[in-house]
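What follows is calculated from the coordinates using simple rules that are stated; it is not laboratory data. Note that this is a predicted model, so its numbers are computed, not measured.
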Structure P
Amino acid sequence: MKTAGVICEYNPFHAGHAYLLHQLRGAGTVICLMSGNFTQRGEAAILPPVPRAAAAVAAGADLVLELPFPFAAASAEYFATAGVRALAALGADTLAFGSECGDTARLSGAAEKLLSPEFLPYYRQACKKRGSTGAIFDYLGEEFSSNDILGISYLRAIAKERLPLTPMAVRRVGEGYLSGDAGAAYPSAAALRAKLNTSGDILPFLPEETRDIFGAATARTGTADTARLGGAMLAVLRGYGMRKTPFSDTAEMDAGLFARLLSSAEQATDYESLLAGAACGAYTDGRIRRALLFLLAGVKKSDLAAPPAFLQLLAANAKGLEYLKKTRKTRTVPVLTRKAGAEKLGAAARRERELARISDGLYALCFPNPVTPAELQTAVPAII
């Protein structure tokens, strides 16, 4: 294990994340590929990318790069495929990920089943009744946790793309992903976000080396909440409804979900009631959130088909900077310190840059304190 890669969100960075990085201390370089403004559930990350990345470097990562929007906010298949493609292009030889079962062989077996030619026809039909996750569980004949499903997606993508990455499942310690116990020794990110919404103080539950970073960032911006986009989402959907606009090619959307959202928007008064009105067994909560975000941002299905055209530096230490210098001629994906440099990289990079700017504009609206898109676009990487 010379160069270990981790695909992550760090929303927020917690003790379980620090534990995984500690397991990689034997690697020459630890690269984290982290979501930016929005996460895989289609939700706004509670803090901007740079302070979250700085926390990771303070806790043991060497280099943190941004997994671009919209890949970072896409379903597990697209999220995982973009992530492993990018890590392989950077020269990583190992992919480490948290897992409830911690059994790489078992997860690899499940991934192999999902690569069979029979899976996709079954999945398309089963999704209509059971939703995405239920369809996968039914096909596999067993259930897995959220993190294990994501791990299976990584392994499936590595095999499908034939990438030179060795998978390493690290058994999660402490609370499960959806646990609400923020006071546990290893609280989940969901528990910490829930506590943040109720009491506002989670500093005592974060790794000590990251507390100052988190405290300074929250003092500046406050914490982001996707619900602040609810008015914009309702306005867009009602506009579609009044103009009788036909279903578009929005990523994560289909005609059935589009119709449900249009109907819900007529009665909804905010983001949560919009989600509740559209909910049904055929669409997971995460898919509905992603579809709404992509509709607002203008993300098309074709935007998720190609690999990331560039990656942006968010944070690094001396070892991480040296790795970037050493691999400048061998890596096959550009790494930028500012997104403005993408304009010179071709049409795919310009489209990725365009979507990043839209993402910044939407994300700026999610904070309680004044934040401008320009402030997000010109954020300087954290060198620790």
Structure Q
Amino acid sequence: MTRFLKILGSVILVLSIAIVILIIFDFGYIFRGIQATYFQGHNTAFIDDYPHFENKLIEAGTEPNKWPEHSNYNSVESTQDLAELNEELETAAFLIIKNDSIWFEKYYQEYGPDSKTNSFSMAKSIVSALLGSAIKDGYIKSLEQPVSDFFPQFESDLKVGDLASMSSGLNWNENYYNPFGMTARAYFDENIRELVLRLKVTGTPGERFKYLSGNTILLGMVIEKATGENLSDYLSQNLWKPMNMQHDALWQLDSKESGMEKAYCCIASNARDFARFGKLYKNNGQWNGKQLLRPEFVKQSTQPRFKDSPQYGYGFWLSDYKDKDIFYMRGIHGQYVIVIPEDDLIIVRLGENLIKKDKDEEHAPDFYKYIDETYKMLNDVANN
């Protein structure tokens, strides 16, 4: 018994020292991360984690508008490969929207049409849309406006468009699995602004593509400062309500005291409402006859900025799979809003997992599989 008490005392002493060290060296956010992940039965951020954080409401309007159902709505079953893939990857929702009508939809596990799940980095595309809205409203002059107009500590060579196109040259470390890294800190820390304002421009802005979540956080801060509104309210007034979203959404905050949205991620909404951003961009920024974004901004956003990085535009991922011009929103756990304009097609997938890509791959294997299986289903109906 005495030996056990000595061992227990040693363990408590080591843990106490570790806790003190973490707090002294400003890693206290790790405890918040443990509570929000491991204590919930997960080893990383998960699609239902929004109740474990402070959130800001993104209000829908008083005139929500449902997606119409296609004349062939759910007239075909998932292909066997798609059904197996969705089961394997713990899909929550899978939608096919054809000619601006829901052609197919299916929900899995205990999720349904109204279920909120985490967008993860699909939010980056939405923040880019907010940039377009701020330019249209005159709060931001253009993609070429210097970030230093809003935050003088950054070099004048850094433009707001460099943030949206992932070419800032900032010294952000994009590592999702290092608990001491910047991305983990941004997810769990209580003051995301302080973290971003410590960054330095160490590369040449506007020279090359490098995917950094810190870019979108700083872009969100620019939009916040330019408009004088928090991101959630600006999104609600300029896009969520005008696009007749069916439901309110939630945007995770760093903390109640700071009140800054995690601009690089973390909007909790449903598949049908996320899909509306695909329609908005497919229709060149127009929504039911109203121009919400300038057509030239939408066009620029969905084309490569750099010839040697054809996979990214301004906030949107790009692909030429099947010799088609494809743009899409993407989240780390396989969240997708895939848009194929020439076929008037939108594919939405939300869920917990994806097939991880190799370092030299620009798009995850499941991205291609969702497209392949969608066309098989469409062809099955066309041939019958």
Checklist entry - When volume of the Cα convex hull per residue in Å³, for residues 279-334 alone is calculated for each of the structures P, Q, which structure yields the highest value? => result P
Checklist entry - When semi-axes √(5λ) of the Cα gyration tensor in Å is calculated, the result is 29, 25, 22; to which of the structures P, Q does this value belong? => result P
Next on the checklist: One of P, Q was used to compute helix-only ellipticity at 222 nm (-39500 (n - 2.57) for each DSSP H run of 4 or more, over all residues; to 500), and the result was -15000. Which label is that?
Outcome noted: P
